Structure formats: structure tokens, C-alpha cells
Structure 1
Amino acid sequence: MKKSFLNKLTIVLLVAISTLSGFKVQAQEKPVDLVYPHLDAANSRWFFFSSACRPFGMVNLSPDNEIGGAWGSGYRYDTHEVKGISHVHAWQLSALSVMPVNGEAKDLKDDYYSPFSHETEVVAPGYHKFILDRFGITAELTSTTRVGFHKYSFSKAEQKSILVKLNGPNGPCKIVDGKIEKVNSREFTGYVTNAPTRRRPKETPVFFYIELSEPTQELVTWQENEISEKSKGVEGMDAGAMLVFKDKQEKPLLMKVGISYCSAEEAKNNIKVELNHWDFDKVAADSKEDWNNWLSKIQVKGASKNDRVRFYTDLWHGLQGRRIISDASGTYCDMTGDGRKVKQIPLDKNGKPKFNHHNFDAMWGAQWTIATLWPLAYPQVASDFCNSMLNYYNDGGLIPRGPSGGNYTYVMVGASSTPFVVSTWMKGIQDFDIDLAYEGLKKNHMVGGIMGKAGYEHRTSEGGGIDKYIELGYVPHPHAPRAEAYHKDGAGMTMEYSFQDWTLAQLAKSLGKTDDYNYFLKRSSNWKNLFDTSYGFIRPKDNEGNWRTPYDPYEYQNDGFVESNAAQMTWYIPQDYAGLAELMGSKAAMASKLNNEFAQAQKLGFTAGKKHSDENRKRARNISINYGNQPSMQCAYIFNDIGAAWLTQKWSRAVIDSVYTGVSPYVGFNGDEDQGLMGSLSVLMKIGLFQLDAGASENPKYQIGSPIFNEITISLSDNYYSGKTFKITANNNSKENIYVQSVKLNGKSLGRMYLLHDEIISGGEMVLEMGPEPNKELK
């Protein structure tokens, strides 16, 4: 065991050293060159790893080392075998998987895996290169938004082929049906069908269109054990195919694969619109430049090279995972009803879709991450997501909290999209129908809306307990034990509903809906019904109002809390920290209690282990503050709101150093990155701007923390904001000088530890003087 640990530690150090020493010294380093795609790749899940992909790309093309299950599948750093190359790695979804091979179908249809080595591998944003050692084939991958582009160099003379997988396990679900049809010797079309999962309850087809640089000699197909040569195609279960080429093919083979959730025709059109040439190197270069443009929206200087590598890797993760599912034409697949329907996004005056339609995992935790990052640096993305949510509302009657393939999934709990939509509107990103949005959001907060559904509750609306929440002022625990759902955790639901109610109240106030404002504002205090002053923590109650017994505030995911414990969820009251301080005795008493919780959490590194499965270990899971999952990720910034800003500076730096600094395949996000949430949190903490309340109030506040860089420049979108850039300068900054001594905004003393949204988007500069000792007078 000791020797194994030392070997793994040696690998980590060697990888980190070689990674950092391998960067070219440039007069002006490009953010894209600092991204380290292998971060946490030893612990990754199906949708985590990315290489040949564009920002939010429908296609995210990469090799798969493990193909079974949503967790522990996809690209896994310590599995040295390629089992296919998949075009979609999305939450609850996969798509076409292919594999270049040498040999005949009878030998390879059930046995085509190949070893590969990291020593001959190149991975960068928008590009992946590796050698399939078994076949002597060099594979290179890149992509546009909706088209995968392959380049295969064959070194052996045996039959050159591309195997097309039409059935079998592929990540989070099984491919249960597939089709490939020969159009001509260079073009093929078809689909694969994702089987339903517990989370995504409907079959979801994904269509493809293949174009090749060289003609095939024949298409070989099989179904069960029957192999057909010179085939025209195959369809059904237990099927597959091989595109066979001439043996004497000296130049690399190129393949384009267009993907669509609507039809093969749209997949073909995606190729026509996005990739009308065969210049592989140009596409790879364009992808790199595309990523650099996105990453350059936030420019940082100072700190160490390692810090900048980790920063841009974190930002890169914040710009993927929540995938585009609409075609270049604006067609998209609506799966919210009884049948599958193809629909059209409205077009602008130039005939272009007005927005992109998206899949996304839950917005659970987004209130402290992408709800701040995207409107600040990428407002068009925030707009697209709000318009996507309204698409789902028009189609299926609910604003979703996490759709997959055009399906509702009811992932996690509550109306987690409400803070995101409200935050986007309050920040002046108002190119979506706010009246329709308010109608949908309000519906979600009432009986019959999404608050009535617990995790993955598809057929009923019992597990969410919204009726009890309205009647009793809290969701009891235990609640609805017979409902087929996860996360039926009454106290946790009550905390989340209360905050979400507050955000909806702010929108109601902004829109002049006074009665609704007063109603939802009152509901936002429901959390107080579960605060037990004898313990000083939130404590579940049953239907009769009795406290939960036995009760341990530190017991993880027990006694009514969603992926957390009472110690963590007690701080989930961003709408009313003054009220929490009053119940705890005073702001000073609250600060002291939270400070002690951080000191205890520091002993465990502020996370429940280094991978998601570690939360099964009792000592790790009973942590008081957990920066490896969403429920308590705001805690370091609470001190700002209760008169102890210096403790925000202290603990946010400590969390960064412990959790978000390492650069290796074995550290990163503790295995639970959740499509950009942890990456975005890391970015915000490192630039020293954070929003406790999701930015859901009018002219919302950004809490000032302790940035790790000397200079941070945020480019502001001229489509939404009046300023060009907002710059943060931290003078005398270092790992020792973590405390803010003074704050100036545009040359004038600010006198407070927060900025207003209007102050940032107008452009300008905030200057922080840093030092080794806290200035406790700064509030």
C-alpha cells in the first residue's frame, strides 16, 4: 500500500512538473496554452473530460477508456485502453462511437479495444492526438460546434477500416438501437438511440451524417452473428458496421461526422454550414483561437505559472458541459410531451437563430457560480440559457431545473432555475420575455409546479412537498416515503425553497407585482421554522411539528438534508444573514461560530475527500463546511455580510490553496464538477468577486474577497454593458499578503467591501492594497 501510494505520488509530481516545464515562454502567454485538460482526469465521470470540443459544443469528441455507467466512465487517466471515440459526452447522453482499426469484421466486431500511452498523447482545448498501439494508427480529433472532424494515419498494410458502434453500453446509458445507411462510397447516414435512464425517462435518438475524404471499398455490417459484406446498411439491435478502405492508402484518412438531435438531414446541414472544407489543421487552429477568445474575456497577471494554469483550466471547465442541442438552422427536438417533436427557434432578420437551445444538468448550486460568472463575462450565454428555459416552458409547461436531450429530468430539488433567471434579468440582460418568464417561475413555486417534484420524480408530484411547505411553513421530514424519487429531504428542501422564494420576490418587486412580492417574501422566512436555538442549527421537523430525534448536525445526508448535513445547510440563508445572526445571538457570535466551523473543516482539507465516492466515509462526509459539493460553497463570503470581512479574506484564500490549486490528473474538483459549477466557483474566488444572493436583487452586490492575482481585467460585452473593461489591481499581493488594507474605486476610497453591478459594468478600476495582517476596520 505504501509503495503504491509513493508510485502514484511520483506520477503526480512528474506529470505536474512536465506539464509546467513544457509551456513555451512567450512575451504574451495565451490563456488557451495554459489549459491543462488532464486535470482530475483520474476521477472523472462521463461528461467531465473534454478535448475536441468548442465552447458549449453539441459535439464533444474524445476517446473513451471506460464505457460503463455515468460515474467512472469516459476518459479515465489511469485506464490505458481506448474502447471507442464518442461524439457526445453529455449529462445522461452519449451518441455515435467509432474506432479506426486494421483487420476483418469477424475478428474485430466484438474485440477492437486498443492500448495507448500518455507519452505519445497530445491534449489541448479543441484537439486530441493519440496512438492506438494495437493497430499502429495515429488518431487526431478536432471539431466545430456540431461536427466532429477525425484524422487517421494508418501505418499497417492490413485492411484499413473504421468500426461504427450501433449498440451496447456507452457511458450513462445503453445504446439500444441504431442504423447506418450507405448514401454513396463517401457518405453514410444513420442514428443511435439512447435507452431511458432513471434520470432521463425517454428514449433519445441522436442522428449522424458521415462524410469521408476517400471512398470506401465496401460497407460491412452485422446483426447478432450474421456478417454482411458489400452491405447497403443495417438497422436494429445487436448491430454494427465497418467502413472498409483500400489497403494501399498512404495519406491520412479524414472523416467529418455531423450530429443532430432532430434528423440526419440536419446533421448533414450542420456539416454544410460549419465545415465546408477538408483542412484539418485549419479547424484545429480555429478551435484553439475560438477557445482563446473566450478565455481571454478574463485576463490575469501575477501569481505563479501553476496558479495561471489552474485558473484558465477552471475557466475552461466553466464554459462546457451544458451542451447546445439545437442545429445550425435553429431546429431542435422537443421531448417534453408524449411524442417527439421537431421545432424551430425564431430567426433574426439575417435568418440566423436568435439563440442556442441547451441541455444542462441541474441549476442546483448555480446561484453561487455560473449565475455570477456568465452574466459578468459572457452575458450572451446567460441570455441563451434563459431563452432555452422559456422554450421548455412553451413546449412542456414547466421551466426546467435540468433537461437532457429535450427531456425534463427533475434532477435534484426545488426551482433552482429561478435565481439564475432573476439574476440575469437584474443585471440588464433583458432580451427574453420577462412576463412569460415570471409566469413560468411563479408556476414552479406553487402546487403543480416543479417544487412539487423531488429528485427524478417523473410521474407524480408528491416528493417535493410544496403543499406542506405552504401549509406548515416547512417541508416535514420524513416526507412522502412512497414517492418514487430521490432527495426527499424536508429540511434541505425548506432551505432551498426559502431562498428561491426570496429571489422570485425580488423579480415580483421589480415588475410591480406587489401582492406577489409580499407573498413570496413572507415565504422566504420559512427557514426560521426549522432553526433550533438549543442546538444553534437547522433541525428537521415531522408533520406534527416535533423535532427530529435522534439528531446529529454533522451527520451527512441524513435526517433531511440534500447531499449535505445540518452544519453545512444552516448557512444556506443568503437572503437573510441578519436574521440568522439574530437567532445566533449577534453578528459577532455568528462570525465566531462560522469561524470555528472553518477551522474544523480545514483539518479535512475543506472537502469530503478527493473524489465523490469519499463521501461514503463517515469521517469525511461529516465535515462542517464542504467545498467539494454545492450546498455550502458560499460560506467563506458570509463574513463580509456580518462585519468580519477579514475572515472572508482568510478563509477564501485557505480554501483556494487547499482545494483549487493542484494541477494533476489526481486532483481538481473531487470528482463532482457538475458541468462547470466548481470551475466557475474557483474562478470567482480567485478574482475576488462573489455574489451571496445570486445577484437577484436590483443593482446587485458583488462581495470583495482576496484575489490571488496582481491584475485581473474583465472584458465587458458592448452588446449589454456601457464599459469596455473592469480592472482589479491588487498591490503588494502574495501568498502571505492576503488581507485587504484599503479599497479604491476609480481613484476614490470605497469605504465598503462590496461593489454594485452598475459600478462594474460602467468600466473602471478597483485598487486593493494588500498586507500580511487583517484590517478589521474594513466592513
Structure 2
Amino acid sequence: MNAALDRLGRWCAHRHWAVLAVWVLVLAAVVLASRAWAGEFANDYSVPGSESAEGLAVLEEQFPQAGGYAGQIVFAASGDGAVADQQAAVSGAMTAVGALPDVLTATDPFAVPSSPLVSADGTVAYGPVSWSVVPGSLDEAYLDQLDDAVAPARAAGLEVEYGGGAGKIGHVTDDRDSEAIGLGIALVLLLVMFGSVVAALLPLVSAVASVLAGLSLVGLLAALWTFPDTAPTVATLLGLGVAVDYGLFLVARHRDQLDHGADVVTSAGRANATSGAAIVIAGSTVVVAILGLYVAGVPFVGAMGLAAAVVVAVAMLAALTLVPALLGLAGPRVLARRDRRARQAAVAADDDPATTAARLADLAARSDEAHERSAFARWGRRVSDRPLPWALLSTAVLVVLAIPVLSLQLGQVDAGTDPTTETDRRAYDLLAEGFGPGINGPLSVVVVVPDGTSPDDATTLLTNTATTLGQTPGVASVGAPNVDQAGDTAVLTVVPTTSPQDQATTELVQRLRSDVLPGVPADTFVVGTTAGYVDFTDKIAARMPWLILTVVALSFVLLTVAFRSVVIATKAAVLNLLSVGAAYGVVVAVFQWGWGSSWIGIEEDLPIPAFVPMLMFAIVFGLSMDYEVFLLSRVHEAWSATRDAHRSVAIGIGGTARVITTAAAVMVVVFSSFVLDPDPTVKMLAVGMAAAVLIDASVIRMVLVPAVMSLLGARAWWMPRWLERVVPDVDIEGSAHLARVADLVPAPRAGEEAVTPAEQRGPAG
């Protein structure tokens, strides 16, 4: 693998214009194709095989007119008035809404006397609407049409808001502010690290290109499969972070090799063979971990993981091809001006080749010495000198951070958590005020009348069922049965006394299924958005251990192959589990306990959506492996050369800590910038992933890893003999490959430019 990556890197660096042209053409093609044929994004929380899914199938078969995507037009009177005072305006508005494109049904709340769609005090009414397409896919022009349709009601003095899916019409999530802030601060961090504008820009250019291409591919895939509407945001959040990191690792390795006398093309190849190999292992671990979300058995979660995995895979491809091409284009300008001048001075004198080579070797030796004597290396030695206290202290910090996980409450985040500036939140509040909080999450009970039941007995059955449901604690009201034309299937609307995200509503769903409806002499199903989310949460909770086992096992195999050590793989799995647990604790403390949540625009305590911990685990575990691979590949490289456990830890930290710290800071900034997104779920992921990376790069990589490595000593690299014969030798740090090619490039002669001898070598690759 190292040799192949070396050839690829040298080829891309030498033929940089051709590679850049291909990237531009491919990027333009996928972006234009996505704009022409991209599919729609919609949240589908259905769980195959669950009661809600089976009941929904019955409902769609017997009540095809009830299909489509639902929303509400909510009308509220101001002052002491009543909505009925403007009945004509409301009816006219609903008629106009029904005439809009893509609208299947639009029900006038005053269509029948004593309508259940009008609140008891007459101040609020709502008209249910269903669309043939996902309302969120409709643009601002459609929203203007909807506004025109309800204009008579607003002109009559009524407040009109759009609830449910209707509240998402014309609502385009714009993360450009988050992206601009994240990339802007990342540029500053990279400038501080590299001291070169060119070097700082290269990872950002690669990140923007790869994320744009990846998102375009996700858009095309959305035409074939259903992706959640937050999938592009999550993919962007993760893609930007890993793409900048991968570019950063390659550029840092490339500059280090230039300091050791390599020319640009050769150095680009060697960076691909070493850091590029680490990127392949680390990126593959991230992709495998995210695709492990399919273990959940829930299409929503699997599709979210697939979208992120596509973008990460494209980021890996960009790192291995686009970054070397950019390095070839940049030439010596990737070095800081001071370093370029030092190298020019070393080769400018009219000396013999041996003297010039000696000067370059002296520069390289000083660079190596600076790494080993850096503040990070000194820190590594300090931890290595007293590993046990540091290991205990850092473990205690992680355990304390993870304590809030003990009170984790999985639940549903609905429109009631949106900012009050959003119309769906205002509609939610109006409905709750007029009809009670349960109106925002009604349950539908589907009753299949047994074959051979007479019409009178069927009526008695449905009446008794409605009475039983109405007497159940937690039920506010039960609507009249809606019977299909054949008379063998009915739907009863049950309104809870509590809001959809309230734990009491979940308990009501479970009570109806386990205690109340089994006594009905018919097949029954509890369906609806709230019931579906209960099934979704239960499925996720049941599958979470399997996801953890799968991801940990796959990561264990990858690290065992990468480092040929079962001890390293075991250590990584344990420490990464601690890191994930601490990140979970931060999310629970901020969003469920409300610690500092107001700073990021959350004004109330929220339950944690079931898929957030699952998604976080897959992503965070994968990202933790990134830093594990990059740090330990250098430690292993030093161990192979010195056989000194303490010194190899110091050398590994000294050579990578600055890069890893900068990379982590970039990720934290990119992830944190997405707290500007109005979606509470995106805020949770942003905070959780930023906290995870911060914890991992500081407590784990800078304290716990060196402490544990020092405690283990030579035992860290233990591998059973029988397993050594089975596991392939990947040589992730490329030591063997570098040894083979070390003497291929001659030292520059006096007066020649040390970093541009491609002409001497002929075509690369």
C-alpha cells in the first residue's frame, strides 16, 4: 500500500495541472447533476416490523385519501374575539389553500357544526392540509402562494401560522454562516501553525472541494433513497472537520520532509506513503464506524450514516489526490519564508556536494532535535516519568464528565423546541393553548373489525373501544370513529393530555398497547408520528449495544492490522469508550439539564433524540481513531528505531502533538460553529462532537495515552505468535518503504534549488 500511495502522490504532484483540471471538471459535473436530479430530503422515523409501521400499512391501504404529508393552517383570534367571527375569511382561505399545487386535501375547520377543529373557547381553529410532496421541499415562491391564499384571514385580523410540515415550506437551512466562521477561524489556526498562507490554504481548498462534491453525490443518492433533512448538515459538519484534518496531516508531513532535503515531488509521494497510509486506515475506520449505523435496523439512522460516510470517503480521495497536486503546484512556497531562506542559504554557497549535503543534514538534525525538545515532548516525558498518577487523574476526569449519562432520557424533539421566530413553533404554541399540549402529538388507533361482524356489532365494538380509550388516564379526548367504505376498518384519534416529548406520552402509548387495547376483541394498532417515534426510540435503544459491539470489533481488527498489536487495539477501544462516555455526559448536562444551553439558543430542557447518541458514538469513535492512528504511528516509528518505550512516547508526542492539537482545534471550531443552526438536534451533535474532540485531543491523547503507553512499556506492542502469521504487515508509518527509497534521490549540488529537482528526475511515477 505504501508504494502505491507513494506513486500516486508523486504522479499527482508532478502532473498537478492535469489532476486539478480533472477535479474541477468532476466537481462541476456532480454539482450540476445534483441541481438537476437531486432527490428530496425527508424525516422518516418508521421502523420496519414495528406496530406503528404495520398499522400505517393498514391505514394506507384502507384510507388512501389519508395519505400524503400533513400540516396545519392555524387561525387565532386576537383580543376577546372568536375565530368564528371571521368564518367566511377562514373558509375562503382554506378553499384557496386547497387549490394550490401539490395539495391533496385542505379541510375547513367550520365544515361541520361543533367542529373538533375549533377550540372550546373559540379562540383557535386549525385546518388540516396534506401535500403530495414533502412540504419542506417546496420553495419560497410556494410560500408566497400560501401567504396569498391565507391573506384574507390575516386581513380580517386573524393570526395565521403554519404548523407541522406546513411550517417547513420555504424553510431552507443555511449553514453558510457556520461554514464561513469555522473555515475562517481554521485559516487563522493554520496560519499560526504553518507560518505560510499557501500552506494554510491547501487543507481548506481540499476541504471545500471534497465537501461540495460529497454533498452533491448525496443529493443524487437522495433520488434513490430517502435521506433525513438534517443529513446534509451532519455530513457537512463531519466532512469539513475530517477534510481539513487530513489535508493538515499531509501538509505537515510534506514540510517536514522538505526540511530533510526531499524535493517537492518526492516529498509529496512520501507524505502519501506515510501520512496518506494513516489517512487510509483512519478514514476507513470512520467510514466503517458510520456505516455501522445500519446495525440499528432503522432506515433513518442508516441513511444519516451513509450521507456522512460518502462525504468522508470523498474527503479521503481528495487528501490522496488533490492535496498532492496542490503541493506540486505550491512548490517551495508551502514552507514558511524563514525556512525557505535557511534552505536557500544551505545550498547557495559554492561548495562541493558533500558540504552542501552536510549543511542540509544539519538543518534536518536541528528540526528533529526541535521536535524531541519541544514543549510537547517535554510534556510527554513528564507524563511518562509518573504515568500512574496521571493515568488515574485523567481517568477520574473522564468518569466525572460521564456521570450525567446516568440520567440520560431519550425522547422526541418537536416543533415546541424551535425558536419562537419560526412559524411552526408559534403554531405549536397556539394549538397547545387552545386545545391542550396533546393536540400537537395525537395518536391514531386503527381497529380492524373481525370478519363476519354485523354492522350493529361493529358499531358497538367501536363505541365501546372509544369509551375505553376515553377513560384511560392520560387521554384528553377521543374523536368519533372514522370508518372506511367497506366498514371493516376504523380510525380513532386519541389526544393525550401531555405534549409529544413528555415522558408521560410515551408511557401512554405503551399502556395503550400493553394494557388497554389487548382487551378489545379486534386487531388494533397505535400509529401516528408520536407512536412511531416511540417505536423508533425503543428500536434504537435495543440495538445500541449491537452497534457498540460492531464498531468496537471492526476498529479492533483495523488497529490490530495497522499496528500488529492486540494490546494497542484493546487500549484504543477502552480509551475511546471513555471519550465517548464523557462526550455523552456533556450533551446531557447542556441540553437535558440546561447547563449553559441558553448561550446557544436553547431556552428549555430537552430530551435527547434516540439517534443522537447512536450517531455520536459512530462518528466520535471513528474520529478518535484518527488521532490514535496519527499519534501511535509516530510512536511506533520511534519505538522501532530506539526500542525505548519512554523516549518513543516523547518523540511521538513531540513530532505529532502540535499537528494533532491544531487539527483538533480546527475540528472543535468547525463543529462548534454549527451551534448557529436552528435545529436543536444539529446543536446537540455540534456540541457533543466538539466536546468529544476536545476531550480526546487533550485528556486522552496528551495525558492518558502517554501514561498508559509508559505503563505498558514494551508490552504495548505484544502480538500472539499465531496471530502474527495471520495478520498482514501494513507498515502504516511506511518505515520499510522509506528505507527502500531513502537513497534514490541525490543530494542537491551547490547553487541548485533544493526543492525543485523534478527536472533532474524526469517524469514521476
Of the structures labelled 1, 2, which one yields 38, 28, 20 when semi-axes √(5λ) of the Cα gyration tensor in Å, for residues 219-490 alone is computed from its coordinates?
1
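Suppose distance in nm of label points 7 Å out along Cα→Cβ at positions 123 and 675 works out to 3.6; of 1, 2, which structure was it derived from? It would help to have the intermediate numbers written out before the result.
Values: 1: 2.1; 2: 3.6.
This value belongs to structure 2.
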Top of 1, 2 by distance in nm of label points 7 Å out along Cα→Cβ at positions 59 and 251, largest first:
2
Cα extents along the principal axes in Å was computed and gave 80, 62, 58; which structure, 1, 2, did it come from?
1
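Which structure, out of 1, 2, was relative contact order in percent (Cα under 8 Å, 6 or more apart) calculated from, if the result is 11? Spell out each step's value before the answer.
Working: 1: 11; 2: 21.
Corresponding structure: 1.
Supply the structure label, taken from 1, 2, corresponding to Rg/Rh (Cα atoms, Kirkwood Rh), for residues 579-714 alone with the calculated value 0.97.
Working: 1: 0.97; 2: 1.08.
Comparing all candidates, it corresponds to 1.
For which of the structures 1, 2 does the calculation of distance in nm of label points 7 Å out along Cα→Cβ at positions 99 and 283 return 2.2? Mind dumping the intermediate values first?
Numbers: 1: 2.2; 2: 5.5.
The structure behind it is 1.
Which of 1, 2 yields -20500 for helix-only ellipticity at 222 nm (-39500 (n - 2.57) for each DSSP H run of 4 or more, over all residues; to 500), as computed? Could the numbers behind the result be given before it?
Values: 1: -8500; 2: -20500.
It must be structure 2, since only it matches.
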For distance in nm of label points 7 Å out along Cα→Cβ at positions 51 and 555, the calculated result is 3.6, so let me know which of 1, 2 that is.
2
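Each reported figure results from applying straightforward, stated rules to the coordinates on display, with no laboratory input. In this text, all values refer to a predicted model and were calculated from it rather than measured experimentally. Cβ atoms are built from the backbone, for glycine too; each structure is taken alone.
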